[in-house]
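Just so it is clear, none of the values below were taken in a lab; they were calculated from the coordinates. This one's a predicted model, so the numbers in the text were calculated from it and none came from an experiment. Cβ atoms are built from the backbone, for glycine too; each structure is taken alone.
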Structure I
């Protein structure tokens, strides 16, 4: 929601403390619904976005310059190791596609040739595009997503509410997977950090953290289908919010896009993944979760602090099962993974990236605790017929 100065200090302390991740006791496990089990499969300092390979390996972006690999994360807990070190940090965004691992860092988008089973990068990362070319400060990570031959990179704003001087800030950039033809797919979208591709349709969705300094409890956070809007879609931040409400006097919000999913203010969507409609793995989720979206809500600095969690949004294709209710931002989703915050407000974790493994498990990264969780049905649930 905000520039979250506390998060900057927290990142610094996290990186100092995580030189030896094993030296810190594991956090309490978050709580999933009945019928699911949660376990820690890897320790990764500053774990951010996730990408699952077809052979069960798991890539983990980080707040440092490293991308980590967890071998066969669908099997037993493994030691994560550095797959590649980028010449820039934070190497937070990761995505697989077209024979490459794509990485988003503070100032660039990169790709690294990859074949299933590779344990280290065989080639030097190739720079595809530059971002954050001028304006400094603000949101520092770049998320990436691949759909077919299209590569997307979201670049957060430099401020809470301003007119950007850098044309790459507060945008989602679209390009080919070679980096050619880069252009904005979405503009004036404050921090579309949670990029996700629906595997059933190839559509690009984005979870967006909105601005502060509006009336308390607003704006609602949004999760929207970017692909449904033709051309370059203008979200008109910081002039407009929610159902075309005006944030700045004199603004015309009549053409502002209406999001398809909303969450309460200050939740901060930071990672998202769609569950396959027809999973074939041994740990496939029950039918009610198939085709739906899991969204990691990182929480905010607001007092009392909004509790981090992972939410589940039931979907029919690219249509949420429940339409947006602009009077109730809790109507379209339900909590799935909770327990990252204690009753007194003390946090033992903050979820970041989410992805679905080759065998059907849900993986959730946590940059505060420096771990990656694996969530799967208990054996009885895993054996249910589709």
Structure II
């Protein structure tokens, strides 16, 4: 085996090959520092003499299924310039680590495709060692994230554990990269990040989010509310929840004469868009029968469909006029749940209409949230919160979504 193979095969330079050993089902390459590369660890002088030897075994990149170790012959060097007597520095691994830098890079590359458990099993390493290698690399890359270029952000929460355990996730809508992960979904979960952006004078143009008061409070503390764009899909979800609640109320009040079976199986018919129902004659007939029977549901359903059409407006002025007309219809309906929902939208009217100045949604955040769920599910949860957060920061680098 030549010294050049050490360099090209294992990324090792400044060392020379001594011999190869086979034991315990593994390969051991004995190497030592080339004499012209030995220097004093204190002053850097090359005027050194060898004063004893110590052999250290360090795991490196495997050959096929065989584990490979480097038996590094380290010399204790006496410096002729400063008089110091120290063991020569080891440059192929990090201090006090039993794996080489090249093995660390190999593990990180594998983790773009596999779970930490899969990699640990494949390499015959402990899960904790694989995690340690990965976390060190993730910290190096994402501890100080570049924030100056941020313009459009999306904010949403994701449930990561039972018992209302949430994470607040902020995504750069232009690159799809996660730029912040905060614990919980309180205002404090987001305030620290917004404070950092303000301190660095980041020129945000818009932030897409739902109408969660804590997030509104956190953003408004450091930036103008004119930047807030309430997500259209969350709004329709809220409207659907209102409509579904009204359906349950009306079904409970239905008399025998109104035939309660008409309400059976209508939940998803009411919540789906009209254009998707019209292509299924039986579903359309069932829905039309219900709406003809119940005036309140008919009114609420029409208002839901008209609200969906709001985002077809071409300008903010057109949208504002359309929205005002929608509010008048909702308030005049005298349906308690509809009026309550309309009042909620009225309080957030500006943020809804801001969409027509910056047409952004939290769609990319929802996509990231799905990846986070897969990440958590494939790893059966994470014992290390810090590691879990940094893995979320690296999601945009995954070769496909099914990683863990």
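Which of I, II yields 20.6, 67 for Rg and Dmax of the Cα atoms in Å, for residues 149-332 alone, as computed? Could you put the intermediate results ahead of the total?
Details: I: 16.3, 56; II: 20.6, 67.
Going label by label, the one that fits is II.
One of I, II was used to compute helix-only ellipticity at 222 nm (-39500 (n - 2.57) for each DSSP H run of 4 or more, over all residues; to 500), and the answer was -13500. Which one was it? All intermediate terms of the calculation are to be shown ahead of the outcome.
Numbers: I: -1000; II: -13500.
Derived from II, not from the others.
The value 3.0 for distance in nm of label points 7 Å out along Cα→Cβ at positions 133 and 301 was derived from one model only; which of I, II is it?
Numbers: I: 3.0; II: 6.0.
Derived from the structure labelled I.
Check the numbers for distance in nm of label points 7 Å out along Cα→Cβ at positions 45 and 325 across I, II and tell me which is largest. Provide the component values of the computation, followed by the final result.
On the way: I: 4.6; II: 9.1.
Result for distance in nm of label points 7 Å out along Cα→Cβ at positions 45 and 325 over I, II: largest is II.
Among the shown structures I, II, from which was the value 23.9 of mean count of other Cβ atoms within 10 Å over residues 141-148 calculated? Can you show the working numbers first?
Numbers: I: 23.9; II: 11.9.
Label of the originating structure: I.
With Cα Rg over 2.2 N^0.38 Å as the yardstick, tell me which of I, II scores highest. Don't skip to the answer; put the middle values down first.
Values: I: 0.90; II: 1.45.
If we compare Cα Rg over 2.2 N^0.38 Å over I, II, the biggest value is for II.
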